[in-house]
Structure I
Amino acid sequence: MEQLKNKHALITGAASGIGRATAFLFAKEGASVSVVDLDFKSGRKVADEINKKGGKAIFVRCDVRKSDDCQRAVKETVEKLGGIEILFNNAGVIRRTTVLDTTESEWDLVMDVNLKSIYLFSKYAIPFMAKAGGGSIVNMSSGWGLRGGRKAVSYCASKGGVINLTRAMALDHAADNIRVNCLCPGDVDTTMLRNEAQQLGQSEDDFLSEAADRPLGRIGSPDEIAQAVLYLVSDVSSYVTGTALVIDGGGMAG
């Protein structure tokens, strides 16, 4: 069963990790996919692979921090795919620093990529969704959006902002039949997670071992998070909006 048949989806940060896994899953479920990322080579590869497998995808190079780029990406998606009913605001970055160690440029980078980009893409996509009769937006937050984490002050602040932004958007756009939810994953095996070890000066093995210290005894996979995104954008979750879905192997439970 193709749960997203005849749907058009835009995914930011789709060249790797969770975004990449979600792009492939959406295509498998019948959606046309706009792969949006700053990484031209990897982003184009994702779109090409989807097309080779019989799906439909385009790649749009975009700096999600810039309003003009975001507006162009939405417009190009609508023009080339035929619409936009699904928006997955997935682009993200982390800097493992305290308030004392964080530079102003690092703070701005994290806020712009993790939070401002959601505002920009939603601003430009929602009018098309409303005109088409509705849609679904999923914003990427984190478990650290619900509770603090050490040496990640800008990241925690941005992800906390995502959660309340999601709630506010859900209230504002319910009348347009647009559902807005966010995900709060625990540690997931991505390049970004492994890069954290380098930032902290730890070995990758030690860092990943610590990350796996949770009830299920492991970190998550991008494919597992992609399945949660699919749930939130599909009709299966038609009565779900304004929620923050935790997917963390039981980490928050303890």
Structure II
Amino acid sequence: MPWYMIMANRKDIIEALKSSLRSSGFTYAEIARQLKLSEISIKRSFSQRNFKLDRLEQICKLIDLELSDLLRLADEQETKISSLTIEQEQELINDTKFLLVAICVQNAWQLEEILENYNLTKPECIKYLIRLEAHGLIRLLPGNRVRRLLAQDFHWCVGGPIEKFYEQQVQREFFDASFSKPREMRHYLIGMLSNQSIKTMEKELLKLQKTFSDLQEEDSKVSVRFRKNVGLFLAFRPWELSTLSKLRIQKK
């Protein structure tokens, strides 16, 4: 990972390093002794979060920690956002270009990829990225690189502006298809299940949802040229067709 990305996450990197050192039983005094430095200089570097790359690598080696593993630990410890406020969602809905940039960023697009594929100017795209950073969805790095801050369990507000948008437009457009083309699938099942089987189905659907999220995160490292927009619609609930339920004998 480029050094400028490490610098952009300096606080998280140092906190992850301190945590790893504590777990390994290393004190500032021991680090200073191993590196042949004064304990005061080590304490100062940690308090000011001021480490050169080679010094950071030296400290990592003391506890058999690769720099890449330290970055991963820092990423895991960083506070990430799980949802927006109603007002923030409405702000996205009110501006189609803003919504577009947000969706692109969610799919790990960088600035140049957005500009290559959509009719946006660089200044207005950067403006939208700054707004996304203000909402806590991303961190802007040097060179206008983007670091996403979405938690794996990120979700839209129930009954909020985004969900209503999906119900009124996305859902209609998504199902306006024959689902007969390659890689298109539509299966509609009706049956009777026990309460235990319903719980099993709920667990399986949650697993599928996580699989989708995991694959999306894994593929975020793949060039946009080799990825396609896809849609997955999951729905499951106890239900009976209204024309049939009217014929049911109402039990007292």
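Given a value of 1.19 for Cα Rg over 2.2 N^0.38 Å, for residues 81-176 alone, point me to the structure among I, II it was derived from. The structure behind it is I. Source structure of the calculated read-out (mean count of other Cβ atoms within 10 Å over residues 97-104, 18.8) within I, II: II.
Assign the value 17.9, calculated as mean count of other Cβ atoms within 10 Å over residues 41-48, to the correct structure from I, II. This value belongs to structure I. Suppose you compute volume of the Cα convex hull per residue in Å³ for every structure in I, II: which one lands on 123? Of the options listed, only I reproduces it.
Have a look at I, II and say which one yields 14.8 for mean count of other Cβ atoms within 10 Å over residues 57-64, as calculated. Matching structure: II.
Source structure of the calculated read-out (mean count of other Cβ atoms within 10 Å over residues 121-128, 20.1) within I, II: I.
Every number in this text was worked out from the coordinates using simple rules, so none of it is lab data. The shown structure was predicted, so the numbers you read here are calculated from the model rather than taken from an experiment. Cβ atoms are built from the backbone, for glycine too; each structure is taken alone.
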